[in-house]
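All of the numbers you see were taken from the coordinates with simple rules; none came from a lab. Being a predicted model, the structure only gives us computed values, none of them experimental. Cβ atoms are built from the backbone, for glycine too; each structure is taken alone.
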Structure P
């Protein structure tokens, strides 16, 4: 079963290098840059809606003739993966959500956006510092440099769209196997696994929000276990096996 990886806000496909290297000897594994990130062009209409980011996943899958695959998304990429899985459940064999956002209350979201517009540099630096708590030095350096490349207006638009999206509602629209993975210290009341207590969830200690970069071996082991379950389920379900044959 192929695996498609989707990176976070401000990141790029290199955030999944350890996972791609781990999986590719035995299965097809793909990562790509979301619109306005890495080597992908920014949208001329400034459309960063989460549903539009989900369409990017579909465009990549279609271009590579992937009819059925496992989706692994990090942070904003997890939100886009949830939206895609809700809109196209028949194409998603399993969903792994790394540091997935929950739904921030509107008043809190407005407060954050007001602070961002008033002093973007200071507020965004504080935002990143909290997320990078526990990061390896090389991860901190890489992630910080990449985030600074995102233009202010694009960053504000992405944040607005992320706050407007409700991952809990869309997650209810996907019936397939799902796993949430977070850093041990990331356990706020608005986190997705708190809003959906029935969601299978694992934590990784000693890592920042970018757990796949800080603790790649640990995340790879969790991913291997999840994928083994998916592969077994696909083998025992003729309809699902047929759906993934050409991926």
Structure Q
């Protein structure tokens, strides 16, 4: 799989290769089971049921790094953060920030377009209980490493959604930018900020999960602050 990721010459090649990955047996079994059985509300829909590629323009200056697709969101629609409650919150915030042309994301063909922003996940398949194993994370790493390498010329800021994504960034730092991870590793927190060397600056943000948004741990105002800051650091008007 490392070789397959490395051979991708552009994002279209990478997205196609990602979508045909079968490297993790547990994740393959789960994503396909969910696609077969379906949630009652989506019984009449055909699920994507495959790894979910990134989404956004190839010249993005802001990257949003998430954990993994949702079983009945990206795993259903084929587009990251599309068709689930987390995506409802995220894309509404991106629209308020002027980084998305519409505030909703319900299907891969709904006309949504991102401006100066690309979204991708550390793990490309929906995991059971939203919890990939360390081995699955490491197996999937070449995909995100190659994706970051392909947008490296313009990428200026990465927003890490949650502690998992924050931790996933440091191997990317070594693999793509040739920089050793900082020691000690920066501690994740909402609003945490790291910069160093030639790599993009990194902002921490609580994940846009229902658990965080329904309890008020993450509010729209907090998201707006993160994306306002990301735009400023990336030089996006």
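Figures for the structure shown
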item: Value -14500, calculated as helix-only ellipticity at 222 nm (-39500 (n - 2.57) for each DSSP H run of 4 or more, over all residues; to 500), assigned to which of P, Q; result: P
item: Structures P, Q, by mean count of other Cβ atoms within 10 Å over residues 144-151: label with the highest value; result: Q
item: Structure from which 17.7 was derived, Kirkwood radius over Cα pairs in Å, options P, Q; result: Q
item: Label whose coordinates, when percent of Cα pairs over 13 Å apart, for residues 88-135 alone is calculated, return 72 (choices P, Q); result: P
item: Among P, Q, which structure scores highest (criterion: distance in nm of label points 7 Å out along Cα→Cβ at positions 176 and 216); result: Q
item: Among P, Q, which structure scores highest (criterion: relative contact order in percent (Cα under 8 Å, 6 or more apart)); result: P
item: Structure with the greatest value (metric mean count of other Cβ atoms within 10 Å over residues 48-55, set P, Q); result: Q
item: Among P, Q, structure where mean count of other Cβ atoms within 10 Å over residues 112-119 as derived comes to 13.1; result: P
